[in-house]
Each structure stands twice: as C-alpha cells, then as structure tokens.
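Just so it is clear, none of the values below were taken in a lab; they were calculated from the coordinates. Keep in mind the model is a prediction, meaning the values are calculated, not measured.
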Structure 1
Amino acid sequence: MAARMGKYCRDMALVPDLALVSPALRAKETYEIVADEIGRDLKVTFDPALYNATSTTIKMLIAQVTSDHKLILVTGHNPGIAESAIALSGQGDPGMLAEMRAHFPAPALAVIDFAIDTWDEIAAGQGVLDRFVTKTMLSG
C-alpha cells in the first residue's frame, strides 16, 4: 500500500522537500517505499520524538521546520498522527473532514494547507484539509 501512496503523491505532484519520519522499522520502511515511488531523493529526518508521539509533540516538531521547506511529509504512528491531522484541520470539504474525523486508518494521507509564512505559526484549527486519501480509495 505504501507504493500506491507514493505513486499517488508523485502523480498529484505532492513531492515533499522534507520528510519527518519515526525511526521505528515499519515507519522507516513505509517512508522508503513512498520515497522510491516518488522517484526523487528527499531530505529526511528520522526523529525519535515521532515514535508514539502525541499531537502536541508532532505540532512542536513541525513548528521547528525552517521556512525554506514548503511541503513536508510526517510519517509516524496513530493515534498521534490522526489526532494531529484532526486538530490542525479546521476547514475543508465538510464530508472529507467528517470522514477523517470518524476514522483515520493506517495508512492514510491527509494533505493540510496553511496560510503561513513560517511553520512555527501553525495552530489548531488553522489548516485547510485539501485531501484525505485512504488505502480504500487507492485500491481500485
């Protein structure tokens, strides 16, 4: 499934210029498969703080990203990843928001846009959910 997510990212031009990844074996493997499918060398940080991180920790890690990075990928673990996406997404298609809030399976991809100049400006409810992609959507 990670290969399909990577292909989706490549096809939709969702190519991160930085990836923050949990050092857990499964998260690293998932990231490597996604990166291979994207087909570019990506800047990656394997951060131990992402292992079973809370949404507060994930937000803090994102806030530390320098402003030269415009599109970041966070690969971690539920429930923290799901809680972060839900907390940060205050706007977007109501149906998509409801679906994400009801069930955020692994794997899933939430693309959240922010009208900010620097990552330390992100706040709960400030993001616009651009898309929510699950394995069911990519299985067809």
Structure 2
Amino acid sequence: MTIEEAKAQMVEIFTENWGDGEFHGGPFWFDVIERADFRCEYCGEDIYEIHQWHQWEGDHLIPKSKGGGEEFDNKVCACMKCNRSKGTFDPRTGTDKRDRASLLAVAKAKVLHRLRDREQRYKDVREAIAVIRAHKLGI
C-alpha cells in the first residue's frame, strides 16, 4: 500500500465514522490526527494501541462554550478519558499566551493533573469498598 492509499483509506474510515462535513468530516479529522502523529495530544496514547474507535474523539482546545471555533488550530486529537477530563476547561485561563503550543501545554498539564486526582479518588473508593465488603462478610 502506498502512502497515498493509506491516507485515502484513513480518510474513508474517518468519513464513515464522523461524516463528511467541512469541520467534522474525514479529510479534516485526518489532518488533525495526522498533525498529532496519531496520538492523544494530552496523554500521548497511540491510536495504534487503542483498538476501539469510540475511544478517540476530537476536542476543541478552547471549548466552543467559551468562544472556541471550528478552525484547525482549535482542534485536538484526544482519547476519551483525556477529553472527558478536560471538559470545558479553557487553557487561556491564567495565562496571557495565545499561541496553540502554549495553550495546548496548559490544557495538557490540567488534564494530567485531573487524571492523577481521579486515579487517587478511585483508589480511595476501592479501599472503602473493600472495607465495607469485609465488614459485611464478618472478616
């Protein structure tokens, strides 16, 4: 398969999954994902390693709810867990920088911080469940 055939195949797959609209279609998202080197731009997870398409999402660096647009520089390739962790966080908060690289670095730091916090909360919940179950069993 040539590089052109590989790209065409990816665009076809993205179009099947996301439609062919100007901002949401296969060619547009292929360019976003290719720019990200086929990785989540927050945690670095490789698309190749995730075998479920629904785990990959397009994100808006500056959320639409905070005035972010549909332009290429505002789109981010993200895995589901990172996109959900970022939520509506606006990376312009607390910084005067407006270039994409700086905003992406701010968003990435926030996402990774939230993921660490969430993992700790999950550990706490698992520990509490184990204690409750042991108590119910009389252990």
Structure 3
Amino acid sequence: MKSKSGMTLKSIAAIAAALSAYYFTTTFLFGYACPSEIVLGLPCPGCGLTRAAVFLCKGRISDSFQMNPMLIPGAVAAVLRIIASKAPRWERTSNICVWIFIASSLASFAWRVAVMPGIEPIVVNKDSLLFNAALLAKRLFS
C-alpha cells in the first residue's frame, strides 16, 4: 500500500531497519551514534537540539541556550518554510530566513567550539577516526 508521498510500507520498514542497524552498530563499536563525532571528534552544529528543546519545555531557558542557542531561530525558520509552502508570496522571505539561519548556525557552532570546548555538548572525542589517523601519521612520519 502506497502513501501520498509514494512510499510503501516495505520502504519505510527498510529505512527503519537500516537506521536501527546503523545506530546499534555504531553504538556498539564507538559508544555513540553521531557520525560527525565518530569521524571528526566534534559534534555537528545540531548537537544538543533535542536536549535544548527538553530544557525549553521545562522552562530552563539558560540551559536550553547552552545546549544549542539555535533552537528558537530554527523553529522560526521552520514555521516560515511551512507558511511559504502554503502562501507563495512568503517564499522569498522564507528563503532568506533559512539562509540566515544556516549562516548563523555555523557561526554559532564556531563560537561554541572556540569558547566552550569541553562543556556539554561540545566535547572533543579523542577516539575519533580523524584523531587516530593523525596520531598514526605522526608515528609513521616522525
């Protein structure tokens, strides 16, 4: 049976199985599932969004901001995209807001890495593939 988007139940089950296999494999091998953290040793710019949303729902605004300051601007950008999908005259404004959100997310992430290293969620993982490759190269070429 196909849904409106054209996806069958088998397709959805296959995607769910693949994501589950990825999650359990990476968690077993590396202790966490974030691909950015596995490869680079740093969390991605979206790291902490779920925890930020939970803190915001509990009224802990400063904790929410510390986890990821881009939660509220991201929600505003998402609402504007939804409005633009229903009202085409808002599309240009929505596109501009989304690009501003992307740029500010990257700037916010760079600031968090520079100012708050070691403070959750910006914790450097020294077991990452990149860090281990750098150690191996150092040993081979020293």
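Have a look at 1, 2, 3 and say which one yields -22000 for helix-only ellipticity at 222 nm (-39500 (n - 2.57) for each DSSP H run of 4 or more, over all residues; to 500), as calculated.
On the way: 1: -11000; 2: -17000; 3: -22000.
Structure 3 accounts for this read-out.
If percent of Cα pairs over 20 Å apart is computed to be 65, which of 1, 2, 3 is the source? Walk me through the numbers before you get to the answer.
On the way: 1: 43; 2: 54; 3: 65.
Structure 3 accounts for this read-out.
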